[in-house]
Each structure stands twice: as structure tokens, then as C-alpha cells.
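Below you'll find the structures, each written out as C-alpha cells.
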Structure 1
Amino acid sequence: EQGLAGPDAPIVALLDTTGIRAGAAALRAAFAAVTDAPVLHAFAVKACPLVPVLRLLRAEGLGAEVASPGELALAGAAGISPADTVLDSPAKTPAELREALALGIAVNADNPQELARLDALVASRDGHPGASAIGLRINPQLGAGSIDALSTATATSKFGVALLDDGAREWVVRAYAERPWLTRLHTHSGL
């Protein structure tokens with residue numbers, strides 16, 4: 001009747017905005033029940049790269065997790081501030097890392113090589129990452145989740161420092177001990 005679906009538009013997707021708001025409120029409440037510390041819940045832009053949806057999530061107190069310049073642009077278009085944005089990607093370019101630090105976007109290093117690139121960038125900024133919080137992604141290697149092909153915590157996952165590999169745990173502890181600016185830990189359990 002309103003032309004939402006038809007021969008020229010055979011598919012329509014509808015989102016339950018009431019459900020989205022309720023889910024965001026439940027997430028905030030779950031953390032507020034156990035800590036007074038500020039917590040940033042970041043929605044993966046790749047999961048729904050629609051600016052109106054990202055605006056709704058921002059209004060509900062969520063930030064954005066981005067993995068590319070395009071996703072960063074979408075988050076910005078939705079009004080999500082750099083302070084509420086986290087750059088996560090297994091293959092960040094030096095230019096992307098430099099821009100994130102310049103804007104005050106939080107960054108999670110995915111591997112030792114990327115942490116070394118951040119070392120150089122932080123050193124060029126007088127040993128301080130500015131407003132950017134820096135973390136390290138670890139892979140707890142817990143096994144596959146309900147969708148094996150999409151699981152990120154298997155022994156063969158390309159994401160994060162694999163904690164069961166020889167010397168990995170010691171390396172992670174050393175990485176934090178040697179870098180006072182390394183203050184976050186990031187993982188996707190894959191379950």
C-alpha cells in the first residue's frame with residue numbers, strides 16, 4: 001500500500017527500535033550494577049552501517065567500533081565523537097593509526113607488529129598517545145562459537161595475540177609492563 005515492497009523493491013528490512021533501545025538500556029544497567037567506572041560500549045559499525053541506526057545507538061549511549069576509514073566516516077556522520085570511537089582491525093595502516101591518535105580515537109593493537117608501529121608513533125608524540133586509549137587484542141583460544149566459520153577465538157584465528165602459543169602470555173605481560181600508555185585489553189570470546 002505504501003510502496004515499501006513490490007516488483008521493484010521485493011525486500012524490505014525493518015528494525016525494532018524499541019528493542020534496540022531496550023537492549024542498550026539493559027547493557028548499560030548490567031555494567032552499572034557492578035561498577036561505577038565509566039564504560040564505553042561500542043557497536044560494530046560493520047554489523048549495521050546505516051547512519052540512522054548509528055544515530056539511534058549514539059542516543060542510547062553507545063559508541064562505535066570501526067575497522068576502516070569508511071566505517072569511521074559513517075560513525076562521524078552519525079555524530080559519534082572520536083572519544084566514543086574504537087579502531088579495531090587486524091590490518092591497520094600506519095596512516096590509519098596516525099589519524100586515530102591525532103583524533104583521540106581509542107586503538108586496539110591486533111598483534112606484536114602493530115604494537116611496534118604504535119610504539120614508533122607514540123615515541124614521535126613525546127611518549128604519549130594523546131587522548132587515545134591504547135589496548136591489545138588477545139585471543140583466549142576458547143574454541144568455536146555457535147557459528148564455527150565466524151568464530152574469532154579458535155586456535156587458528158587470525159585475530160589477536162593467541163594466548164596458548166608458547167611465550168604469548170609472558171609477552172603480553174611484558175608488553176603492558178614496558179608501556180604505561182597500554183591500558184586496555186580487548187577480546188572477542190567467540191562463544
Structure 2
Amino acid sequence: MQGYDPTFQRSFLISGGGGDDVNDKVYFRHESCFREDAAMVVLKHRSNIKDNMPYAEVLHVGSTAVAGALTKGDVDLQVRVPQNKFEGAKEVLKQWYSVNKGSYQSHYFCAFEQPDEVLPLGIQLTAIGSDLDHFWKLTYFFKEHPDYIKAYNAIKEKHNRQSMEKYREAKSAFIENIFSSPEYKAFGQALF
């Protein structure tokens with residue numbers, strides 16, 4: 001496929017590309033500051049999605065899903081569906097959420113957003129088993145490997161109140177290193 005670059009695509013998504021203005025500064029707080037509101041947002045939207053797409057797996061992913069993580073305070077959900085249900089699921093989600101126009105889109109990935117929720121909400125619709133069906137696995141990896149969340153928090157502390165663009169670059173490099181680490185590869189194999 002012409003123009004297809006999985007490394008760019010994965011790095012763009014890892015870095016949170018498309019959601020915020022890169023000229024903005026980024027601010028982090030401990031996830032416990034948002035825990036109650038995040039749980040409410042997750043429950044509300046998971047319930048709505050499952051009521052309308054019972055075949056979907058809806059997972060709370062990202063930093064608000066990991067105890068002890070620093071976060072921008074946004075909530076991320078990953079909606080996993082079989083490839084043959086992807087286009088239908090995309091149309092269902094469009095009824096309630098805006099497509100994140102700044103994010104990568106494909107026949108197996110579509111990002112949605114609802115910034116006016118109690119906490120800003122991002123939804124990653126992925127086809128199960130696709131190249132970008134990794135958000136849930138990375139979240140579980142952080143939960144099982146606290147040293148990695150400490151290192152990730154250190155990156156966030158270093159970039160707190162700094163350039164969003166610089167933070168995204170550091171985040172992308174860190175996550176790519178995780179993806180290539182022996183711990184992550186072993187973790188992924190143990191899941192299947």
C-alpha cells in the first residue's frame with residue numbers, strides 16, 4: 001500500500017498525535033486526582049457502547065487506568081471489534097462521538113473524541129489483532145511492570161509544564177523501546 005508506514009503510524013499514535021495543539025504546554029497530575037471522575041466516565045461510555053455493540057470489548061486504557069501513573073487527566077477507551085464488524089462499529093460510534101480528524105485513520109483503526117465530558121474522552125476503535133490493537137496490552141504491561149511506570153512518570157515529570165511536542169517525542173521513543181524490550185515481548189507471548 002503506497003504511503004503506508006507502520007513505524008510512523010504507530011509512533012504518531014503512541015505520541016498522542018492529533019489530539020492536542022503541539023504549541024501547547026503539557027501538564028500532569030497523579031491519576032488519583034482523577035480516579036473518581038475517570039471511573040464515572042468509563043462506566044457511562046462503556047455501558048453506552050456495549051448496549052449498542054454487544055460484540056465489542058471496551059477497555060479502559062492509558063494513564064488514568066494505571067494506579068500510580070501521572071496523567072493529563074484525559075480518559076481513553078479502546079473498543080476492540082472483529083475486523084468484519086469494524087466499519088459497522090465505526091458508524092455506530094459516529095452517532096455519539098466526533099472522529100478525531102487529526103489522528104491516523106484506516107480500515108482497522110479510528111480515533112474518536114468527546115472533549116466536553118467530565119474529563120476529556122478519547123476512544124480508539126481497533127480491529128482485533130491489527131497492528132494498532134496494542135493499547136490494552138501496553139496498559140496491562142504497565143500494571144504488571146511498575147518499574148516501567150516509574151520511568152514513564154519520570155519522563156512526564158521532566159516535561160511537565162513544557163512543550164507538548166517535546167513530550168510527545170520523548171513519549172514515543174520510550175514506548176517504542178518498551179515494544180522492543182524482552183519484557184514486553186515475553187509479556188505479549190504470555191497473554192496468548
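No lab work stands behind these numbers, since they all come straight from the coordinates. Just so it is clear, the structure is predicted and the values come from calculations on it, not from any experiment.
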Q: For helix-only ellipticity at 222 nm (-39500 (n - 2.57) for each DSSP H run of 4 or more, over all residues; to 500), the calculated result is -10500, so let me know which of 1, 2 that is.
A: 1
Q. Which structure, out of 1, 2, was Cα Rg over 2.2 N^0.38 Å, for residues 25-96 alone calculated from, if the result is 1.24?
A. 2
Q: Could you tell me which structure in 1, 2 was used to calculate volume of the Cα convex hull per residue in Å³ as 158?
A: 1
Q.
Quick check on the output: 14 is relative contact order in percent (Cα under 8 Å, 6 or more apart), derived from one of 1, 2. Which one produced it?
A. 1
